[in-house]
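Participant: Below are structures written as structure tokens.
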Structure I
Amino acid sequence: MNWQGLVVEIIRIIWDHGYYRQNPWLQKIHDYWYDCWVQYKTDETMRDVDRQTEEIQRYWKADEPKPVVIEHEPDGSKAQDLLGGTIEIKASWYDETDNQAGV
């Protein structure tokens, strides 16, 4: 952790509450370590973005629909005797009865 950035963050919090705004020592520390504070805030933000990204990826992985694979028996043709029956892949949310109802 960047302790200089943390010190500037504390100074900014104190100033936000209206205390010691005109203190020359705090002004100098703030000005001198401002770049450290920017790095501190950037690191903090990126850690939060990483956490959110992992959370979204876990959500997507858990909610990811799995395809439905149906293997049909060979129909007796020479090609299907050699290779096996046809394979059908459907989306898990697809319902044929809904599609046929509109026909």
Structure II
Amino acid sequence: MNSHATHVEEIRALRTDRERVAHLLSRYPRVSTVESREILDFMQNGRHLEIGLLTSNDNIRPRLDAFMADHAAHFRIKWSESAAVIGAIVIFIAVCWLMWELAS
């Protein structure tokens, strides 16, 4: 199988995932815990383009907004993620300062 065929199959799988999540959202809040987890997984780990296409669907937007409000805790930035970003910034500034000192 060539790489083009593999790419086409990947695109079809992503479209199928988006269509599945759109269908689940159209039934929200009448979804099971497993289906709710499937929506969460797609929203957290899906490709940005696919999520953008899903959020631009006016037919499911009110239900998506309700889902996001009901599951807001899952979309918050965790303390460890914030600490990692701040730590990386501090290290970057320290490296830049050391390089400046060495160059002077």
Structure III
Amino acid sequence: MMTMDWSAIAVGVLTLLNGCGWFVNWRKDKQEAKGIVADNKLKEMELAKRYVDDYNRNIVEPLQQRVLKLEAEIRRLQDAIQSINDCPHSSECPVLGRMRQHEEGK
């Protein structure tokens, strides 16, 4: 009959359990790392959205308002310039004379 070495069996079982525990912990750590990466990407996207919102609010919107004001001013000036031709004093108009000089490059 063979004699059983209980200590060798116990050490083998403990080694097997330890290896299984290591594998389970490794998978758990891997999943946690994936979760952290996903959280970081979400935070990065939220930060980028906040930057874009701040950029739009602080730079784009004021510039758009300024452009709209300038366009309205240009339309007003164009209307005034077009009405010069209908003016009975257009031959003596200093504004028209300055505009003609500007067009000629003087």
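Only the coordinates and a few stated rules stand behind these numbers; no lab work does. Everything numeric here is computed off the predicted structure, so don't read it as measured data. Cβ atoms are built from the backbone, for glycine too; each structure is taken alone.
Participant: Looking at percent of Cα pairs over 23 Å apart, point out which structure of I, II, III has the largest value.
Facilitator: Evaluating percent of Cα pairs over 23 Å apart on every structure, the highest lands on III.
Participant: Something else about it: So distance in nm of label points 7 Å out along Cα→Cβ at positions 19 and 91, computed for just one structure, reads 11.2; which one of I, II, III is that?
Facilitator: Numbers: I: 5.8; II: 4.4; III: 11.2.
Among I, II, III, the structure yielding 11.2 for distance in nm of label points 7 Å out along Cα→Cβ at positions 19 and 91 is III.
Participant: Then there is this: Out of I, II, III, which structure matches -29000 when helix-only ellipticity at 222 nm (-39500 (n - 2.57) for each DSSP H run of 4 or more, over all residues; to 500) is calculated? Numbers along the way, then the final one.
Facilitator: Values: I: -20000; II: -26000; III: -29000.
Derived from the structure labelled III.
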